[in-house]
Structure P
Amino acid sequence: MRQRLRREPEFRAKVVHDIRSGIPGWTSFYANAGSPERILLVGFKQEAMKRFQGKTLASVARERGKDPIETLLDLLIEDDSGIGTLYFITSADNVRKLVPLPWVSSGRTRRRRRRRECS
């Protein structure tokens with residue numbers, strides 16, 4: 001797909017349209033986030049691209065002076081991989097509704113510290 005995005009302008013335009021407008025039956029995390037400000041870039045393969053880790057898609061798009069979706073496609077091509085992303089799509093109201101439900105649980109992993117014995 002990255003090759004086609006690079007070489008076929010019509011294909012790229014279709015992908016941009018589909019991300020922006022949606023495809024029936026396809027969940028668009030981009031649309032669900034509501035804004036490129038709520039899409040955090042967290043994983044790149046190429047060392048040169050790692051400078052974008054921890055930035056929002058919106059901030060990278062502003063840096064580059066480009067549309068956020070075009071920026072996303074450029075990053076995919078430049079990194080030659082899928083990009084790790086976090087989408088902030090859950091509202092605090094929804095969390096408040098879900099937490100009391102009996103089948104909802106949460107947890108975290110914690111590294112266990114060894115206790116040092118005093119001699």
Structure Q
Amino acid sequence: MNGAEFQAIRERCGLTQHWLADRHSVDTRTVRRWCSDTTRVPDPVALDLEELHAELLDLADEAAAVVTDGAELVAYRTDAELWAALPELEGYPVQYHRAMLVLVMDATGSSIRYAAP
């Protein structure tokens with residue numbers, strides 16, 4: 001995986017450089033170098049990102065299969081709100097969940113709203 005692919009998939013999944021750095025126990029500058037193609041993306045990191053992307057697509061497909069057209073999808077403002085509502089996503093950033101919601105919205109014509117505080 002080259003830097004451009006890494007960056008594009010990272011962004012599509014709503015994952016920050018900081019989150020990936022924490023996940024792979026590296027400095028954020030290392031992730032920036034992967035994104036800019038200054039340093040080769042290690043194979044295990046590339047595989048992890050590919051798996052995260054595939055999981056995102058699977059989650060979106062599963063959600064789209066049960067969402068009725070025009071339904072309102074619920075987004076969360078913070079990681080803590082997301083993890084409290086959906087404990088199975090604990091550890092994932094709220095942006096990852098919102099990226100999945102956009103895919104569901106596109107597939108079903110649904111809208112997205114924030115959860116009530």
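Quick notes on this structure:
- When distance in nm of label points 7 Å out along Cα→Cβ at positions 15 and 87 is computed for each of P, Q, the one that comes out at 1.7 is P.
- Calculated for structures P, Q, relative contact order in percent (Cα under 8 Å, 6 or more apart) is largest in Q.
- Entry that produces -19000 once helix-only ellipticity at 222 nm (-39500 (n - 2.57) for each DSSP H run of 4 or more, over all residues; to 500) is calculated, selected from P, Q: Q
- Test item: Kirkwood radius over Cα pairs in Å calculated as 15.0, pick one of P, Q: Q
- Which of P, Q yields 1.00 [FRET efficiency 1/(1 + (r/R0)^6) of positions 7 and 103 (r between Cβ atoms, R0 = 35 Å, to 0.05), calculated]: Q
Readers should treat all values here as calculations from the given coordinates under stated rules, not as data from a laboratory. Just so you know, these numbers come straight off a predicted model, no measurement behind them. Cβ atoms are built from the backbone, for glycine too; each structure is taken alone.
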